[in-house]
Structure I
Amino acid sequence: MKIIGEKINGTRKRVAKAITERDVGFIQDLARKQADAGADWLDVNAGTRPSQEPDDLVWLIEMVQAVTDVPLCLDSANPKALSVAIKAVERTPMINSISGEPKRLEGILPLAAEHDCPVVALAMDDNGIPETVEERVNIVRRVMAETRRSGLPDDKVYVDPLAMTIATNVQSGMVACDAIRAIHEAYPDMHFTIGLSNISFGLPARSYINRTFLTLALAAGLDCAIIDPLDREMRAALVTAELVLGRDRHCLNYTRSYRAGLFDQDK
């Protein structure tokens with residue numbers, strides 16, 4: 001499974017402070033640690049006001065690329081910021097995100113198609129996040145019609161079925177998993193990603209919920225997730241789930257991870 005490192009996000013107070021103060025050391029330390037932990041992409045999200053976001057996003061890109069060559073996931077709903085940022089990247093980035101909202105499709109999809117970028121597609125539209133699997137599938141069908149029209153291959157699309165907190169709807173986890181299954185059946189070449197920790201928002205002992213949901217989502221077809229790659233227990237759960245699901249040929253990833261000290265060897 002692919003991992004998008006989530007930590008360089010301006011909606012986090014400490015990261016927002018680092019962006020404002022141009023704290024190079026803090027941002028680069030986050031980038032190095034996530035890269036060393038095995039992230040396949042590093043999410044970069046400035047989270048600042050639209051007029052300031054292009055400059056802040058480019059600054060983040062430059063700081064991160066100075067210390068690692070891990071590809072970036074440009075996280076913004078601002079087409080202007082993305083069009084400036086994509087000129088600063090050294091390797092083809094992922095773009096997070098498009099959705100069923102016409103503004104996002106019109107503003108962001110042409111940019112992703114022009115640069116042949118993998119793109120995250122949210123299962124939502126102008127009416128928000130649907131409660132049912134069927135409504136989410138219908139939105140994805142509309143989005144896929146547009147991605148195909150733009151020339152972007154199905155395997156460049158990473159659908160996010162959207163995990164909502166089970167604190168407000170105890171069925172949220174199963175809705176997300178069922179949406180993955182239904183969408184995968186309709187579009188076998190596409191990929192799936194998810195903001196995993198959203199599932200546990202507002203509840204205690206969140207790590208237990210997150211790890212359990214990860215296992216269920218993997219069984220449903222999830223092959224990418226936006227997570228904290230520094231969370232050793234989460235990574236151990238991921239490696240173990242892939243082993244049990246038969247996705248670890250000869251158990252090599254599991255045994256290598258064990259020897260590398262990922263697991264508590266006293267248990």
Structure II
Amino acid sequence: MDTQAIRAQMPMLVRGHVPSNIRTFTFNIFDGQPKVSTLGFHIDPKPFEGRVIATTDEAIVVKTGRAEFAVLDRTLVTEVPDEGAKVQVEPYARRRFDGLRADTPEERTQFTADGKPYTVKTLVLGSAPAKLPIPEVRCPELQELIQQMEQLPAPDGFRRITHLLVDAGASEFTWVDPRPKDIIATPPAISFTVATAKFQGRITVLYERGLDVYAVELYRDGELIERVDEVFFDALGETLERLIDDGSWRRIRVQRLSGRKSVQH
């Protein structure tokens with residue numbers, strides 16, 4: 001979508017949809033690019049409702065307030081609604097393995113001096129962690145792999161590697177947590193299943209002690225179909241994206257709440 005052209009067209013597209021006593025209007029563009037807060041943090045947009053007031057070959061314009069609008073990249077929406085339809089829009093938001101938004105405050109239980117429990121919610125600005133569903137492990141190399149997958153960025157720069165895994169439907173996690181003397185015979189590893197348009201099957205990321213690198217193995221029906229050797233830690237996200245990320249996470253979910261039936265993409 002040509003965002004510069006859309007910006008130039010907006011006064012004409014919203015004409016007649018802004019109250020006469022309001023001289024300015026605002027709009028957000030949703031084109032698959034990360035949103036950044038005024039503090040410079042990546043943020044995940046909230047779902048919103050509105051009414052479609054204009055469509056072009058490239059964009060769908062939704063009125064969300066008296067003088068507020070949203071512009072959706074037409075190539076990314078799951079449905080193309082007619083003008084006048086009321087819709088619910090859900091742009092991409094990073095998620096955790098439990099399905100919740102990754103910016104959901106973390107809850108933990110603490111106790112007062114007399115033993116009464118209370119709940120503490122913690123939210124770090126700019127933080128949207130997706131922790132692997134793996135308990136505490138003893139192997140330092142496996143600990144490092146977990147930390148790298150949770151903290152290293154995916155190639156898009158918005159997600160972490162674990163967000164990439166969530167978007168690929170990663171589940172059924174298993175891991176190898178060897179003792180130091182067994183690290184060669186049974187390398188530290190994390191395995192999980194994924195289901196994307198690129199690959200459906202099981203992935204294993206294992207640590208190779210001799211070269212201090214990772215290997216990524218792809219299995220289908222228990223059979224090894226591809227192995228990528230000598231993957232350095234800073235190339236792990238790029239390698240997993242190439243193997244399993246189909247890009248569907250960028251889609252903007254549009255659900256028609258009223259009006260004629262939408263055209264599905």
Structure III
Amino acid sequence: MEWMVAHAGDLRLAAFGGVLAFVLLLEVRWPQRPGPMQRRPRWVANLGLVALDTVLVRLLLPLGAIGVALWVERTGTGFLNAVGWPVAVEAVLAFLALDALIYWQHRIFHKVPAFWRLHRVHHSDLEFDATTALRFHPAEILLSMLIKMAAVALLGAPAVAVVVFEIALNGTAMFNHANLRLPPAVDRVLRLMVVTPDMHRVHHSVHRVEHDTNFGFNLPWWDRLFGSYTPQPREGHTGMRIGLQQFRTPDAQGLVALLTQPAQPL
């Protein structure tokens with residue numbers, strides 16, 4: 001466990017690169033939605049955003065969630081440190097609590113207009129593949145990290161739980177945004193344990209009634225528990241339209257346009 005925490009940065013980078021490459025290869029072999037996917041302009045914008053997001057988080061919030069978790073362990077801060085349960089129990093509870101937090105944060109970002117201005121950058125992608133998982137406005141990423149850091153401090157989350165959560169969340173987000181066709185029987189079993197591409201694709205429907213459901217990124221249970229689960233899109237996975245009605249022209253999809261999109265009318 002100590003080794004994992006000590007090498008958290010390397011592990012996260014390796015997992016990110018490995019999962020992204022693997023999922024993109026699976027998309028080529030077993031696509032759910034046939035092309036053309038307009039990969040080059042989309043990938044330039046989406047990968048440009050994640051590069052900018054990473055630099056800004058490192059510069060403005062260098063401690064990050066893992067740094068806060070290490071501070072919590074040294075100082076004994078937070079709920080879990082106060083109760084003193086076994087580390088394994090605390091780690092599982094922290095993982096579940098952080099995942100539930102991400103679910104509710106995501107849901108609130110859809111409902112509050114100021115937050116939706118930021119989050120709709122993610123939804124304005126006109127296609128749906130693993131790079132869509134990386135398409136977030138820098139202001140949303142910074143705000144999300146601040147929320148996560150506060151949650152880690154209040155929880156007293158063990159550092160190893162935060163490392164595992166960060167790696168799992170990043171990997172499952174790329175998986176469930178994949179343009180990947182899974183056999184229906186496999187999808188039914190998998191979505192009992194993890195958010196699958198077919199489950200999350202509904203969330204990127206152009207229809208508001210559908211994209212205001214299936215908020216989970218990692219674990220699929222919260223949507224069922226809190227009444228926000230939609231099993232399938234009404235137009236089917238190959239026929240459904242992806243994105244937002246407001247941003248469907250090529251000039252709305254470039255990197256500069258995405259960075260300035262929050263200033264556009266709701």
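FYI, it's all coordinate maths here, none of it is from the lab. Treat the numbers as computed from the prediction; the structure is a model and nothing was measured. Cβ atoms are built from the backbone, for glycine too; each structure is taken alone.
Structural remarks
- Structure with the greatest value (metric distance in nm of label points 7 Å out along Cα→Cβ at positions 101 and 181, set I, II, III): II
- If helix-only ellipticity at 222 nm (-39500 (n - 2.57) for each DSSP H run of 4 or more, over all residues; to 500) is computed and equals -19000, the structure in I, II, III: III
- Ranking I, II, III by mean count of other Cβ atoms within 10 Å over residues 69-76, the structure that comes out highest: I
- Calculating relative contact order in percent (Cα under 8 Å, 6 or more apart) for structures I, II, III picks out III as the one with the greatest value.
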